[in-house]
Structures are given as C-alpha cells and as structure tokens.
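Structures given as structure tokens follow.
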Structure I
Amino acid sequence: MTLDQGTGCVHIAPGHGMEDYLLVLEHNAKASPGERLEILAPVDNSGRFTTIVKEFAGQQVLKANPRIVEYLQGNGRLLGQGLLNHSYPHCWRCKNPVIFRATEQWFVSMETNDLRKETLAEIERVRWIPSYGRDRIFGMIENRPDWCLSRQRVWGVPIPGFTCSTCQHVLADPTIVEHVAVLMESKGADVWFEQSAADLLPAGTTCPKCGGTGFEKERDILDVWFESGVSYAAVLKSRKWWPADLYLEGSDQHRGWFHSALLAGVTTDHRAPYQAVLTHGFVVDGQGKKMSKSAGNVVAPQDVMKQSGAEILRLWVAAQDYREDLRISQEILTHLIEAYRKVRNTSRFLLSNVYDFDPSSQAVTYDQLPELDRWALMRLGELITKVRRAYEDFEFHTIFHALNNFCSVDLSAVYLDILKDRLYTFRADSPLRRGSQTVLYEIVVVLAKLMAPILSFTADEIWQMLPEAARKEATSVHLASFPEEPSLWTDNALASRWEKLLGYRTQVQGELEARRRDKIIGSSLEAHVRIEAGPEAHQFLATYIGDLSTIFIVSRVTLVPGGTGSSDFRITVEKATAAKCERCWNYREAVGKNHDHPTLCERCVEAVH
C-alpha cells in the first residue's frame, strides 16, 4: 500500500469492476447455489442509487459518501475514517469521475456457432503484410471475450431491438430488423429517434411470449467499430467486388477496423472480407520523434507539395520501409529530390535521342544488336522482373531503389556513357545508331510504365513525348499494359561475360583517374591504354579487341601477352600520340590523311559524306 495508490483494503463488488465481475463468475461456476455471490449494481443511468439501497435511493453516488459515513457511524459499524488522495479514472472530455457499473449489453458470442474457431481459420487464409500482423491479430482473437456491440450514446446507428413493456421479452428477429432497415433506407437513421416504437414496428406486432402489444425501442447504439467493420457490405458486395483484394491501414487497426471487419465477415458470410491486409507505421520527424506543433517539427504534406510537387511526396512514401515508422525531414526530401532528378534527367536523355526514330520502321531486331545493346536489354529485363515482384509483394521501397540504381549505374555510369560516341558521331541512319535507338526506345517505354503507379504525372509526361508509334498502344501510360520480361533478353552467358568485362573496365577507369590527377591526360579520349594480360585474360579480352576503346572510352587500346598466371594483369596509360579528330575528339592515325576533310578521322569522314 502507498498513499498515492489507495488504502490497500480489498472488497468485492462484481457489479462495479471488471476484475471483480470475472472473479465472481468463476467462483459461482464452481460454488453450490447457497454459496454463490449476487452480482449487484444498485446505480441507475443518472449515477444515483436505486431503490435497492432504500436509505440512499435517488442520491448521487459520489455526493452520498458523507451520509453513508454518518449511517455507518450511527449503526456502530464504522471502524475509522480519513481523507486520502489517489489517482482515479476520469472522463477525458468532461473531466468528471467515472462510475463503473455492470449493465445489460448486446453481445456476439465468440463460442456460439464456433465463431472463434472459424475466425482463427480465416486468419490463416488471409495474407498478412508484414507477416507478423498474423500473430498479432491471431492472439487477439484467440483470447478476446465475447464481442460487445452496444454503446450508450445519445446518437448513432441504433440497435433495432424492442422490449416488451409487459414481460421484458426482447424482439430482434430478422423480419423486424429488415422492416426497420427499409424505413431507414427511405427516411434516414433519424427516423429511429423521431418515431415511437409502435410506428417503427410492423403493424400488428405482438410479443411472442405474453401476447402484449406495448414495446419500448432500444436506446443503445452500435459500436462505431461495428459500423466500419461492416462497411465492406455496402461498398464492395453491391458492386460484386467482394472480398476486397487489400485492406490497408496503420498497425493500430489490428485492434480496430481489421478486427471488426474480420468478425463481421465470418459472422455473416463465413469468411474474411479481405484477401490481404497491409499495415504501416506512423509518420515521425527525421530523428524518429512524434510530430507536434508545440515541438515545431511538423512537416505538412501540403507544404511539401507546394515547395517540391506531389511527385516528391509520392516518391517519399514509396521510398520508405512502411513496416517501420516513416521518417520525414527536409534533409530526407532533399535526397529524394536528387534521386527524382536522376530518373527524370535520364528519361529526358533517352527521349532526346529517339526524336528521329520510328520504332515501327527503323527498329533493329534483337539478333542484329551488338553485345553492348543486348546487355542493356538483359539488365532492363532483370529490372522488369524485380519491379513486378516488388509491386506484387508491396515492397515499394525496393521499386524506388531498383529504378534509381538502374538509372544511375546501368544507364548513366555504363550504357549511356559508352553510347554517347555512337549516338552523337555516327551517321544518323547507321545500323549501330539505329540499334542503340531501338534499345533506348525500349528502355524509356519500360521505365515510364514501371514508375507510373508511383510517379504518376512524370510517367504520363514521358509517355506523351514518345514517338507517335509508341502511343498507338494507349493514349496514357496508365492505360498501357504493364511490362513483362521477354525471355529473348535473358542470356546468362552474356551476363557472365559482361560482368567480367565491366570489371576490367573499372580497373582501367581507376588508372585513367590516377593519370588525370598526375596531369598526364585530361579527357579519357586523350589516353592510349596498354594492357599486359596473362593467358586467360588475354584470350578473353582479345575477343573484344575491336570494342575495347569504345567500352573504356579511350582513343586506343593495345593488348599484349604478359605473364603466365591467371592473375597477371597490368595496365599502362599513356597520352595518345595521334592527331585529334575535331568532330568526335578521338585521337586517330587517320586524321590528316583525307584531303577533303583533313581534320576528321575515317569514321567521321564517312558520317559527313
């Protein structure tokens, strides 16, 4: 016992405390009739003693305390009295103390008709995202008491029940419920509060128990969670969309909406009203703290949209791991803005290089594409598979990272970096340039479709800028079919070769950067790369000798045998000694040998002709 928690004296009052009530029920179930305790609650709806307590009938419970003390003192039954302050439940709205009492309520039994057992079986059938949601709601259903449907409120959705004035028998059969429902459908829920029981009941209704004709309408209303729980019946069943593919809400709804909808669905239709349930965390600031105006850390959605646009807000939502609390701050938004610009600028580059390309007549078939282009399509196919799986698994942050990585690494750092020479300096209708445009067109169409559910406006903006032939599929990207990975693009042998080739490219780039720091070269095109390689590396690189200068983005590559071990590999970077082509900036021996175009290399001479 402590002075701030109570006297420490224990009494039993099953009519005024849940724990006492349950304890007495347990005792009475085992006790003989003479040993059973009565569950007594002599307090009316106004908080006043009933006539059961004749000495204090009509008196307000809390105000009657001094008189009760006097009464006990007068009977010689008061052992002592004193004043002790301790915590006590109060209404959070009106701040008045709460009086607990046992009252009649409307319940749905969890055991009748095996509701609990059937509901637990339905939980196993539903897909829970994240998976721990299953354990949480399973435990709740497994241990919950009967479902109390009634609430004592002034207004709400009424419980359509009637009590016989003579024998107190309760009428709530389906015929009467349907009659009341038809009245409400035509006149609204207020009809229950505006009309008498006689007007609400079907004509000629009599009590099946005593034959009486007088009735009182039920004053309790339905729990609001019951209302939300059965919302699927009005929203989905009438449109034949039931059951829902997905219910989505915060993690607190395992106890609320998901819970009541599950019980309502199993009770009425013997199944859950949803196929899957996804729960998410709550929005907090950048340090993980709850937002509040007093703390000054609120990031309002409308402010984000006003400053950065709705696309950034959508991207922020998609980029978060919603299973945890979602952090937001200006710093986080700044990082996302940079990522958005990367995706948008990559798309702009792709579009700018298919301006003169007609996919219906100028596309190059897959078997005619060089390895670099086929590698890009292979990586695009892998992206499609990864993003589709992420959408199906609701792993939206995976989609964001996959798109960002594809644009930053596969495209900007590799494919587009290597491709610029071909796009800018080759003849406009050369097979190599048309092949690259074929791939760029495929990429930009797929990117628009993959990002459409998240970056809705950006994706449609890209779609409207595509060549006319592309938009024959659909007037909007949101009406186009979602991409699937063509089996033709899958090539494990190509993937293995290019993983090795790009590894060598990374090593060469490291040496080029070192020579730039030493001021030996400026641009990588000023370089002549000499590679001394062991037998295995030499044999592999020799098959790509004609493409190595393009892949490494240098003017010349010389490959010579060096060493006998598989790990023997040495790179030397020198400044190119040939003349510079003023058109493609490559240093080539052919510059100066053409009388008509002495400043161009042989490839650029062909292009300008």
Structure II
Amino acid sequence: MSETNSVWDITKAAQAYSIERWGTPYFSISSKGALCVSPTPGNGVELAIKDVVDAAKQRGLHLPMVIRFQDILRNRVEALNAAFQQAITEYSFKSTYRGVFPIKVNQLREVVEEILDAGAPFHYGLEAGSKPELTAALALHKDPESLIICNGYKDEDFVRLALLGVRLGKQVVMVVEKLEELSLILCVSRQTQVRPLLGFRVKLQVKSSGKWATSSGENAKFGLSAIDLIEACEMLEAEGYGDSFKLMHFHVGSQIPDIQVVKRAVREAARYYAKLRKMGFPVAYFDIGGGLGIDYDGSRSATDSSTNYTMQEYCSDVVYNLGEVCDAEEVPHPTIISESGRAIVGHHSVLVVEAFAAAEKTKHTRPLPQPGGNHKIVEDILSLLTSMKKGSKREALHDAQELRDTAESMFGLGLLDLKSKAHVDQIYWHVAERSVEFFEGAPRIPEEIKELAQTLGDQYICNFSVFQSLLDHWAVGQIFPIAPLHRLDEEPTLEGTLVDITCDSDGKVAKFIDNEGCRATLPLHRLDGSEYLIGFFLVGAYQDVMGDIHNLFGRVNEAHVFLDPDEDDGYYIEETIEGRTVKDVLEEVQYNSHEIISEVKAHVDAAIKRDAIKPNEGMRLLEEYERVLKGHTYLKVTQPV
C-alpha cells in the first residue's frame, strides 16, 4: 500500500479489514481506533481487546495469548436455541429441540462447563466421539433430561462406559456407525444386563460441498447404507432390543456452505425416519449432526469460508422440511437434535500475537545510490527509475527486470561486486513499487502486476506458531479474519504477509479476507518501535485442540474474560492459564528434565576440570539452562531502547 494523502477514518478501516461483514454483531472499531468486542450484543458493553491484553499482562501472562470471551459462548447457545424455538413456533412443529455440544470442537473444561451452564434451561447436552471425551462428558453431565450422544468407532471399554452412564440414569445414546459395533453393543449389554439406548447413523445420498464434503455421500467414512440399516433392524428384533432404537442420525459435513444441501439432507433423512417409524421402531430423536457454519469471510456466499444462510434460516429450514415430510408420511414429529460446535464456540476466542520485525522489499529508510561513480548496470537501472513516466510504467518494469536478471548472471560469474548487486536489487524494487502504484484503482489490472503486488508485500514476523495455533490455515487453507488491534485510526501504509517463528517455510499466513473474496496481503502499519498487536478472530473451533508442537512450540497463554457491571472496566479476568513450558514439551518427546539437567551439569563439570570455565561461571551457566527450561516456549519480545 502506498503512502497517500487521502482522508482515513474508522469507516475506511472497517472496510479495509471487512470487520462489518465478519464481525457483526460482536466486533467493531471504536472512535479511538481500537478493535473492540461486545460479548453480549445490544447491552452497550464494548471492550477494547488491547486493554484486555494489557490487563492479562498485569496478571503475568505474555504474548502470544488466547483471549476467551466466555459471555459470547452463552450468547451463542441462547441464540441457537431461540432460533430453533422461533422456527418451531412459526411452523407449528409438534415437538422440541435438544442441542448437544460436540466436545471435539473444543475440549477445554471451562468452555464445556460454560456451554452446559448456558444451555441448562434448554436441556443442552454433549456429544463424545472417543473414550476420553465420554469420560469427561459423564463427569460434567448433570441434567437427566439432556442427552449424551456417542459417535465414532467403539470398543468394549467405550460401550461399557456408555452403559455405565445409562445405569446412572443418564440418557447416553450410542450411535451405531458399523454393523460390527451393533454386535459388540448387544453382547456387552447382555453381559452387563443394561439395555442400551441406540441410534443409527444413516449414509445419505446428499453430498455437501466445501472442505469437508467427504463426510457425506455413499463413500463416507461413517454410517449405514439402506441395506445395512435393514440388517441392523433385523438384528435388534431378533435379540429383543427393538425398543432400544431411539435415535436416527446423519451428518453431511462440517461448515456446510450452501443451505440447499441442508434442505435436501433433512428431507432425505426424514424419509428414513418416517419409514423406520412405520416399521414399528420407537425412534424419538432426529439428529441432524453438525454442519451449521459461520461466515469467516463475511461474504454470505456458498464458498468454503462462508455460508449463504443465517442461523435463523438454517433452523427454519430444518424444522419446516422435517415437519412437512412427517406430516406427509403421517408420523409423529421427533425431537430435533443438532451437534453444532463451530457455530457455538468459533466467535468466542481471539488469538493475539505481536509483530516484532518486518522484512521490507523497499526500505525507504535506506537512501538510494546517487548517480555517478557506480557500476554501469547500477547507473542504467538508476536512470530507468528517475526517468519513469506515467505512461511507461510497464515498459520500465520490463527493462528493470531484464537489468536485474543481467546483474544476477554477472554476479554468478564473479563479474559484479556485492555492493553493486545490492544496489540493483534495491532500485528494482522501487521500480516495481511505482509500477504497482500506477495501477491502483484501475478497472483492469494485468496479472503480472497482481503477482508483483503480492511479491512486494512485506513479511511481518509474528511471535507465534501457525502449526500450534492456526493449524486449519496450514492444513486446509481455512481463511480467518485478521486485523490489528489498535492504530486503526491511522492509515496502514504497507501491505504484508504474516510469518511465524518456526523454521518451516509453511509457517506463514498469506491468505486474507477481502471485500471481493481473498487477497494475498494484509494492510499493515509501519512498525515504529512500539508494540504492534494483531488479532486472529473466529478461532474458537478446533484450533485449540488440533495444533501440534512443531519446533516444540507449545500451547499459548490464555485469559478467560467475563463481563461484570460491578467492575470499573465492566469485566474481569476470571482465570489465566499459562502456556506450556520448555520442560513440558521436551518431556512429551521423552526428554526427562532431571536427566537432561544432569547431562548438562556433566558438560559443565568437564569444562571446569579442563579450565575452560571457572566454577562460579559454570554454576551460573547451569542456572541459566534451568531457568530457560522452566520458561515458556515462545519468544520474549523486548522493544529496542
């Protein structure tokens, strides 16, 4: 982005980062240029996120950190239940809605507990897809009217754990994914003399689109075909367990972008439900699985990172289409279950990182060489820069590219000194910058200029790991909203990409939200020696639990924020969770801390014996080693004095 004299204001800042599109109703920009959050929209409480970060620092936390606005979780649970209730009332649906939260989306205990507390008036339950998740669910689940849905492959211990829950009076429903599971469940049920609550997952013909489309269709990993379903029903009747069949389940993919997929899937699944009821099975629950998406890029379109529907439209279409099929088939309306996870937790979490350095292509702080006394190729490209005319920008660019290529060849042959090569590179990037500036705002921009604009983007080095905190961006190209947390009343004069502190070239973010789709750079402010904070938004789903420890960078610090009108600032930090230490991550990969300290001490002792260091220095070095071992894995960024 070039230096301009245009008037910059908050409205332009909101447009530049598309905040009004993806941030509504939770995020906005204050008149002071601070990115703010309204955890309970409509009550007038607006918090500057940077102020919350500063408060967390006073509690001893360091960047990078995740800020969790717990009130957003409550707001999302209430909004989803209200949307289903509105649809049920509008279409005279003759049953109810019972949501469950899939723990896999965010297993953090305080997140799960907040969702259960917010969902208590609605009998909101949990979904578990593994033995550890079911173990946690059984402990936290207290409402006998809410459900625990068990998905995923199951072994004997998993089944016994679920039946333990049934024996305790909980409504634990095991969803059968494969016929072999049903045989196992029936066998363990006979052994324990506990009748199971069962659901069958049906493979629909309807397929979703987007990144998770393979979850649906006849080649999906989980589910029973029509043939399998009939065989499963026959097995139940033969064993005398027909009355255990309580729930029918389907799932067409996470983050469904197109509402038409939802409509078709519900109608197809409703036919299965109706036919099963007519066969005499007491199916009472209709589980639509997950898939309710969130609009990451704010485009309201059927693209991978968006949805072409609202939460209310989703709920209305589920209720209407299910009710219409049930009425046509003359079967009772079932209780609707949804396993919405992303739509519940996505908004509540903000990852905050500090950009502490930048690699600029055109360093305007470094003066260009003066004409005269330079190598001829330097004089030629310098003359090209100074004589650039408005109408000859592309021609000048092509000439500059040729001169730069020539300089590279000469340097490779030993015919050009290093200083002259550096001058050619420096001048070339200035020619390129002017060429890109010429096409700003043009109705049609040549592809080579678009590519050049991307190349010109500066690299802002940020203290975090993409692999730990933003894995979906690296793995599946998920776009997340990103914006500076402050200085938004200043015009950003640079364009850049974000790179992390891992040693992997993939540790970068180079896809950003744009009002017209996706762009390769982000508008950024020039680093001035003070702290520059950048927020990654809508990261509450999956990113907390799927990250790895590439380069042994561990989980980041966390602060959990609650609104409170009695507090001077309108909120308080209820809990802080320190990120993982160097010792923590080393022990995960079999480096016992006591052993490696002993080994380093042996190295120190050996150095003392050969008079390489003095004993006092040796002890100081060992203390330094132990201090780092106990510290956090990320950088402690200090601003230059």
- Note on the structure: Comparing mean count of other Cβ atoms within 10 Å over residues 306-313 across structures I, II, the largest value goes to II
- Query: When mean count of other Cβ atoms within 10 Å over residues 50-57 is calculated for each of the structures I, II, which structure yields the highest value?
  - Reply: II
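So Cα Rg over 2.2 N^0.38 Å, computed for just one structure, reads 1.15; which one of I, II is that? Each step should come with its number before you reach the end.
Working: I: 1.54; II: 1.15.
This figure was derived from II.
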- Per mean count of other Cβ atoms within 10 Å over residues 370-377, the highest-valued of structures I, II: I
- Message: With FRET efficiency 1/(1 + (r/R0)^6) of positions 34 and 450 (r between Cβ atoms, R0 = 41 Å, to 0.05) coming out at 0.80, pick the structure among I, II it was computed from.
- Response: II
- With relative contact order in percent (Cα under 8 Å, 6 or more apart) computed for every candidate in I, II, 8 is reproduced by structure I
- semi-axes √(5λ) of the Cα gyration tensor in Å, for residues 322-401 alone computed as 68, 22, 8: which structure among I, II? II
- I, II: which one has mean count of other Cβ atoms within 10 Å over residues 10-17, as calculated, at 17.5? II
- Can you spot which of I, II the value 13.0 was calculated from, given it is mean count of other Cβ atoms within 10 Å over residues 298-305? I
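Bear in mind these aren't lab numbers, they're just calculated from the coordinates by the rules spelled out. The structure displayed is predicted, hence computed values, not measured ones. Cβ atoms are built from the backbone, for glycine too; each structure is taken alone.
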